[in-house]
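Peer 1: So, here come the structures, one by one.
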Structure 1
Amino acid sequence: MGLFDKKYCDICGEKIGFLGNRKLEDGNLCKNCAAKLSPFFSERRHSTLADIREQLSYREANKAAVEAFHVTRTLGSSTKVMLDEDAGNFVITDEGAKWRDANPDVIPFSQVTGCSMDVEEFRNELHTTDREGNSVSYNPPRYEYSYNFYMKVNVNSPWFDEIKFKLNGGMISDRYSADYREAENEGREIKEALTEVREGVRSNIEAAKAPKIAVTCPHCGATTIPDASGCCEFCGGAISG
């Protein structure tokens, strides 16, 4: 096929406009279908049509998870990390009040493998004007600094393994400002929250794998293995730990 031959999306079949093609390993993808993929997905060029179809099926199913998502806690001020602590899931979104319309990935706490915060520092040299009107460096040189805060969440997902987002909205120009402290505190809070829920899920998994021990029920005297609620399997009475 020639460079300017018409191309069609191998997913939806629609004609792809000029500069609208998103190349796959074994086919073509239009920008509309590409927009339905996860915003955290970055391996499109190395994906096959089968990979893309599988992810689009997941993204369609994700809409139901978004509708069922019940926000119990919100962290962050620019990009937000919303937790559904009852269901054990979270989403990351910068879409404001209409975040459900963007179909953000609903991620289980159990998929979190790590969380860290990075601060990017930018240095810009200041100049002055000499007697001839030329821009020259100060002696010694002077600089102004600005900062951006980034969170990186590592996850064990079939579609992406890292989510990176900026905490602050605009550039922070003063390391000793309230904005700097606020971004620092937000990052620490997000890291602590995701680490805490991850450890909680893993503790529950380990507890579920632990061998069950038979005990004597203090209510009916039967030898029983307590159920998931810690109650006697025969009379239903609570058995203390």
Structure 2
Amino acid sequence: MTTSADSPPDEPHQTGIAQRLNWLRAGVLGANDGIVSTAAVVVGVAGASADLMPVLLAGSAALVGGAISMALGEYVSVSSQRDSEKALIEKERRELVEDPEGELAELIGLYRAQGLSEETATKVAEEFTQRDALTAHLSAELNIDQEDVVSPWHAAFASAIAFTVGALLPMATILLLPHPARIWFTFVAVLLALTITGYVAAWIGGADRGRAILRITIGGALALAATFFVGTLFGTTVG
């Protein structure tokens, strides 16, 4: 086990990596939702009416409501994760106080399961226990770093800000360009933005970039096409 003091600054296991990945993941998901949901709303309304005011009102409502909803959802989700991690940390701390010998034997067994010999596993476990028993057990048993428990506030703010930034793209495109070209330019701008967010999301998760981009752009295109069709249908009916 290494601590942040022992780790080079560019190593992925340094202290703080979970926090950064947490807000980065929330930000990418928030931006993606902001792009798709807001674009779907404004394209649907634009399909029903050539007037800008209904588009502006609907888009603004979608932006504000979506940003708040995303932030709340991330806060609740990450808070639950944080509570679970803290409960596990406290449980491990209590077990170390109540049964230190049993915990040492457990740690030796974990290192043995990783392929170390009995002698080496015992030596490593004893040294780590003398140095920081709780950290050793959290890492070996639960893959938790007590100094790097995720923050629900970071995720909430990242998600809300990213949603807002993502939502501003289709809003600006459809409000600044003339009708009917604004609808098609919005389609193009949204698909390009989704390509970027799909790539970043795949990079964070270590997934296949091409498949992720294809999946997210097809989903976004279907959402826009569906809302535009509904908007056009209602616009034709009302007219």
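Where a number appears in this text, it was derived from the coordinates with a stated rule and is not lab data. Only a predicted model underlies this, so the values are computations on that prediction, with no experimental measurement involved. Cβ atoms are built from the backbone, for glycine too; each structure is taken alone.
Peer 1: Thinking of 1, 2, which structure, once helix-only ellipticity at 222 nm (-39500 (n - 2.57) for each DSSP H run of 4 or more, over all residues; to 500) is computed, gives back -8000?
Peer 2: Going through each structure in turn, the value belongs to 1.
Peer 1: Could you figure out which one of 1, 2 the value 5.4 for distance in nm of label points 7 Å out along Cα→Cβ at positions 48 and 144 was computed from?
Peer 2: 1
Peer 1: If you don't mind, another one. Hey, Rg/Rh (Cα atoms, Kirkwood Rh) derived from one of 1, 2 reads 1.16; which structure?
Peer 2: Clearly, the read-out refers to 1.
Peer 1: Thinking only about relative contact order in percent (Cα under 8 Å, 6 or more apart), which of 1, 2 has the largest value?
Peer 2: Comparing 1, 2 by relative contact order in percent (Cα under 8 Å, 6 or more apart), the maximum is at 2.
Peer 1: Here is a further query. Which structure, out of 1, 2, was percent of Cα pairs over 19 Å apart, for residues 72-151 alone derived from, given a value of 41?
Peer 2: Derived from 2, not from the others.
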